[in-house]
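Before anything else, here is the set of structures, which you'll find just below.
Nothing in this text is a laboratory measurement; each read-out follows from the coordinates by a stated rule. Predicted model only: the values in this text are computed from it and were never measured. Cβ atoms are built from the backbone, for glycine too; each structure is taken alone.
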Structure I
Amino acid sequence: MKVYTKTGDKGQTSLFGGKRISKSDLRIESYGTVDELNSWIGLIRDQDIDSDQIKTLIEIQDRLFTLGSMLASDPEKPLKNIPLVENRDIVFLESEMDDMDAHLPEMKSFVLPGGNTIVSYCHLARCVCRRAERMVIRLSEESKVDEIDIRYLNRLSDYLFVLSRKITLDKNAPETPWKPRV
């Protein structure tokens with residue numbers, strides 16, 4: 001199977017189900033941003049982090065492929081036998097956050113992104129996740145999107161923030177509180 005098909009040379013692509021749409025369509029932007037997020041998470045996973053964190057990130061990447069598949073499907077012709085994002089995936093993220101939070105100092109202010117390269121990658125992924133969430137919400141206003149997909153992205157951005165704090169602790173990196181200039 002060749003990677004190039006030449007069928008998109010005029011700015012159109014196919015959804016799962018065969019429908020052709022513009023590559024600038026909000027649906028394409030949505031799953032493209034989920035794909036970008038997945039790549040950022042891969043970059044985090046490739047860093048010197050705890051093996052349990054790596055396992056969790058691989059699970060998240062799997063879920064993002066699932067979410068991208070759902071977004072890349074024609075909502076008028078839902079495909080059978082493709083996995084779905086489920087409530088247990090959200091519960092998994094919440095459980096992971098609770099486990100990390102148990103080791104973290106209490107937050108007393110917002111924190112500035114940075115302090116360590118891996119921490120910065122987590123913040124970049126969090127920002128891309130929030131952008132994906134906004135796009136999927138916009139898409140849901142004009143087309144069918146499962147509500148759980150939006151909830152998953154919302155919870156994932158929270159997870160990425162908590163992961164940034166946990167890696168800050170693990171790497172003994174500085175956590176810089178935001179002190180607003182008044």
Structure II
Amino acid sequence: MEVAAGGAGDRPLTSSEADAAPGTRVRLNIVLYVLALLLACGAVFGGVLVVQERRDRDRAAGEQERYGDVLASARTEVEALINIDYKKAQESIEAVAAGATGKFAQQYDTATSAVIDELERNKSVMDGKVLWAGVVAVDADSATVLVATTGTVANVASDNKPIARYFRLKLDLQKVDGAWKTADLEFVG
């Protein structure tokens with residue numbers, strides 16, 4: 001004899017209740033299996049979203065790091081170029097050459113002795129700083145940066161009195177052995 005489910009066990013099941021109990025149990029099991037399957041699918045989907053979000057954040061962090069490296073290299077190169085003292089001409093030239101590569105390095109190397117002679121003859125001192133720099137384009141191994149500077153130039157022609165100078169430059173950089181170097185530099189305004 002079967003006892004009514006949920007009851008105190010004091011009355012026996014009717015024949016229709018006894019026949020319905022196994023079907024109800026099967027339906028309940030199916031509902032529980034479907035619910036468990038949906039929960040598992042939801043967990044897998046959530047895991048995929050978490051992994052995708054982490055990849056996106058890592059990619060964005062890598063891109064931000066690349067932008068920072070490009071800007072730092074461009075600023076360093078331009079500051080070396082606009083801070084030249086005839087008393088330390090060779091040091092000034094070497095600072096610019098250290099950040100150069102490709103066409104710019106060749107042009108700068110070719111002009112080095114003439115630049116040193118000109119600096120010493122005119123007793124030129126350039127002092128400046130970068131006002132702003134912005135990345136125009138960047139990919140894994142090349143970048144273009146615009147830079148604005150302010151500073152002064154003092155030389156024999158100015159009676160060694162500082163005269164204000166403002167430069168706008170466009171730098172094309174290339175990644176060489178893990179470091180960003182200036183491959184081309186032009187004054188743009």
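Across the set I, II, relative contact order in percent (Cα under 8 Å, 6 or more apart) reaches its highest value in structure I.
Work out which structure the value 33, 17, 16 belongs to, where semi-axes √(5λ) of the Cα gyration tensor in Å was derived from one of I, II.
This figure was derived from I.
Taking distance in nm of label points 7 Å out along Cα→Cβ at positions 110 and 158 as the measure, the highest value among I, II is held by II.
Comparing distance in nm of label points 7 Å out along Cα→Cβ at positions 118 and 166 across I, II, which structure shows the greatest value? Comparing I, II, the top value of distance in nm of label points 7 Å out along Cα→Cβ at positions 118 and 166 belongs to II. Each of I, II could give mean count of other Cβ atoms within 10 Å over residues 54-61, but the derived value 17.2 comes from I.
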